[in-house]
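Nothing in this text is a laboratory measurement; each read-out follows from the coordinates by a stated rule. Not measured: the values here are computed from a predicted model. Cβ atoms are built from the backbone, for glycine too; each structure is taken alone.
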Structure I
Amino acid sequence: MTSFDQLILHRQSVRRYTQKAVESEKLHQCLEAARLAPSASNSQPWHFVVVNDPELLKKLAPLTAGPLGSFNQFVAQVPVVVVMVLEKPKLLTELGGRLKKREFTLIDIGIAAEHFCLQAAELDLGTCMLGWFDEKGVKNLLDIPKNKSVGLLITLGYAPEDYRLRQKTRKSFAQIVSFNKYTPEK
């Protein structure tokens, strides 16, 4: 098993995939990791639609390409896309979210998505979270009810062997962390 700090360094957004199919056991492990993610009041406000049918994937890919067809071109290569559908949270969570003006459901699917992606990285699978997609088109294609929202899409597959692990460029620790009071970046 990989240490957690190594796993964090290894996980990256993969935008190039091989045609190798994702083994069902590995897909199941990733979905199970997401299923076990914590959520506000244990609402588990998600449903995962796994798209692995090649014909459906061909129809789904253009729905992620953006208005000029310039985004997410790699989606046409992926063997699996997981569509995260937002489900209604528990009443207590919904009321708390309204009172506190927080989108707990979005926070929850973010946690579940990262659980999915970290599990995938541990299994040497690549992922990329997609926020840009034609929601109406995705819902129509996958028979998702009109009253539901699609929160996120995650691509899943094997990166080519020559796909380089990129150096992570992040703000420094001092720029984003302060103790006991807010101290803005200088």
Structure II
Amino acid sequence: MIFLIAVAVGIAIGYLTGGRLRRLSSLKLRWTWLVLLAILIQGLIFPLFTARPVIPVATEALHLVSYLLVLVWLGLNIRVRLLLLVGAGALSNLLVIVVNGGKMPASITAVSRAGGEFAAHQLTENGVYGNLVLMGDKSHLNFLGDTMYLPGSIPFATAFSVGDLVIMIGLVWLMAWGMRGDG
């Protein structure tokens, strides 16, 4: 959901700089259904609006599959150079997720301050929640984990990683650039 904020900011900047939404079609992105499938997979394997995911099995494997789908999509659209920034963020996230057994290390402070008290409680009690693993001595590459956050008072507030931040910057830039028809 946090990426929707980046898309909205990119669209706003696009309009403010004289861009038009219809010009995004000039990007000619191919196989976009791969990204939609990845989003669907993540929506089914992680608890979003309930305490339990729709698909509670094979979470780690499906999480990795969702990232691989995005990376394939990025590779198919490599000619859109701004997607390299999005790809760098996705690779950063994939790296930390792989070395942590398919889960993203998350700071209890970041999760709590983002309004995720239930998730923070589950992390504290069980060490895992959804796609998150408690950040600590047993998790790896913690600096790439969910250490930043949007305050809980902001819509779609969440904890996020350096990779997520890079993806969001790439999406903002891509939207604004594409709306000017520079693609």
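Tabulated data for the structure shown
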{"item": "Computed 13.4 for mean projected area of the Cα convex hull in nm² - originating structure among I, II", "result": "I"}
{"item": "Structures I, II, by FRET efficiency 1/(1 + (r/R0)^6) of positions 120 and 136 (r between Cβ atoms, R0 = 30 Å, to 0.05): label with the highest value", "result": "II"}
{"item": "Computed 2.3 for distance in nm of label points 7 Å out along Cα→Cβ at positions 32 and 104 - originating structure among I, II", "result": "II"}
{"item": "Answer label among I, II for the case where helix-only ellipticity at 222 nm (-39500 (n - 2.57) for each DSSP H run of 4 or more, over all residues; to 500), calculated from the coordinates, equals -10000", "result": "I"}
